[in-house]
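No lab work stands behind these numbers, since they all come straight from the coordinates. Because the structure is a prediction, the values reported are computed rather than measured. Cβ atoms are built from the backbone, for glycine too; each structure is taken alone.
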Structure 1
Amino acid sequence: MIAVLLAALIATAVSLKKPMDEAIAAFSKKVPGEKLEIEAAASGVIVAQVEHGAPLDLFLSASPVEMDRAAKTGRLVEGTRRAIATNRLVVVSRKGLAPPKTFDDLMDPRFARIAIGNPKTVPAGRYADQAIRKAELTGTIGRRLVFGENVRQVLDYVARGDADAGIVYATDAALVGADVVPGPVIDATLHDPVIYEAALVSGEGTARAKAFLEFLASPAGLEILAKNGFGPPPQ
């Protein structure tokens with residue numbers, strides 16, 4: 001009988017998609033075995049998949065909040081949850097518009113539409129909402145906000161001119177083309193720490209996913225994350 005290798009499914013926050021593609025390629029070359037498949041979505045969307053029993057093997061979240069929610073399902077493999085990286089928030093603006101020099105500059109009328117992730121499902125949007133509130137900018141820019149379903153959609157809004165500015169992760173801002181201009185980094189004290197966490201989900205591909213998670217936490221995996229602009233996990 002021919003053995004059938006089942007693919008292990010990795011569900012990752014959209015902002016981690018690029019380094020995860022690189023990490024999977026490096027891991028698969030180093031440790032041959034069953035295929036690793038990747039699905040990228042907003043962390044809140046992935047949590048809903050976990051809650052509804054989707055056949056996932058590894059969850060990579062852009063926030064501990066979503067990982068807490070996933071843990072309540074009882075589907076996370078005990079003892080596998082760990083922090084793997086950190087990030088920062090930055091302001092971006094569309095080409096042809098004088099970019100803001102500070103976060104407070106978003107109050108200027110030239111930024112008529114400001115894109116952030118949907119705070120209900122997108123950690124980057126929740127962090128942005130926290131920063132806006134703590135900086136007491138809600139009254140000025142609250143009615144200008146437009147919401148994207150993930151950080152890449154926020155960038156698309158700005159690139160197409162559907163928004164004049166946006167708030168995204170520093171790692172995403174580094175990937176933008178000429179239609180989006182990176183701006184100031186937002187003071188980290190204005191929002192919760194941006195911490196990425198990973199945990200195994202009970203599934204048929206858990207053994208392969210576990211090996212990949214160990215690779216991610218190794219110097220080789222952390223080097224890939226660092227090369228893509230992510231900060232080291234908190235001690």
Structure 2
Amino acid sequence: MSMRVAIVDDEELARARLARLCRTHADVEVVGDFGDASEASRELPGLGADLVFLDIRMPQHDGFDVASAIAGMSTEVVFVTAYDEYAVRAFAAGAVDYLLKPVDGAGVSRALDRVRTRTPRAGSTRIAVRDGGRFIFVMTNEVDVVSAAGNYVELRAGGKVYSLRATLASMVARLDASEFVRVHRSALVRVDRIASIEPLFRGEYLVTLSDGTTLTSSRSQRAALRGALGLPA
């Protein structure tokens with residue numbers, strides 16, 4: 001299961017270095033890269049990141065402002081700075097680590113290990129999505145369908161559709177594999193919402209959900225679909 005990581009730093013080279021060090025870990029996916037604290041404060045709540053590496057001194061707003069914007073979420077914070085005088089305040093703000101620049105691989109590895117022991121990433125119980133000018137939380141047990149839409153995914157839940165800047169692959173990593181099944185390359189369906197399946201052509205199925213929504217499964221997902229429903233392959 002991958003760890004979703006975001007990086008916030010106004011220095012492009014610092015962001016690139018952190019991203020490179022993170023990508024040396026097979027279970028880490030860099031899902032956000034922000035050079036502006038205001039943009040990070042707006043976008044981070046919708047990313048579903050497990051961890052954010054966060055610079056402290058930035059123009060206009062500092063890293064503590066960003067940390068406040070995501071307070072109460074499941075995102076862990078590691079502060080990254082060239083200054084050691086903020087350490088007490090950083091840990092008081094709930095940081096799991098405090099790295100001094102220039103950051104090295106050992107520091108990043110230590111921070112990632114600390115998050116691995118603290119953060120349950122599979123089967124996340126809620127997802128933050130933008131609804132107009134605010135963020136709301138959609139419970140995963142309310143989601144019927146997750147479908148790819150360009151650089152976004154659409155969540156269909158409670159009769160509404162929400163857009164989230166993410167990839168379908170990242171949603172597969174976040175959701176409980178025992179509760180969702182991939183019916184084709186662009187869509188996941190909650191298994192207990194499937195009311196019926198009807199054979200079509202060449203291994204495809206017409207999948208009907210309990211609310212009447214229909215999707216067509218692909219031949220390549222035939223075995224996964226039948227297995228999720230307890231049917232023989």
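Sorting 1, 2 by relative contact order in percent (Cα under 8 Å, 6 or more apart) from high to low puts 1 first, with the largest value.
To which of 1, 2 does the computed value -7000 (helix-only ellipticity at 222 nm (-39500 (n - 2.57) for each DSSP H run of 4 or more, over all residues; to 500)) belong? Show your work: numbers first, answer last.
Numbers: 1: -9500; 2: -7000.
This value belongs to structure 2.
When Rg and Dmax of the Cα atoms in Å is calculated, the result is 18.5, 69; to which of the structures 1, 2 does this value belong?
Values: 1: 18.5, 69; 2: 19.9, 66.
Going through each structure in turn, the value belongs to 1.
Given a value of 17.1 for mean count of other Cβ atoms within 10 Å over residues 46-53, calculated from one of 1, 2, which structure does it belong to? Provide the component values of the computation, followed by the final result.
Details: 1: 17.1; 2: 25.2.
Here the read-out was taken from 1.
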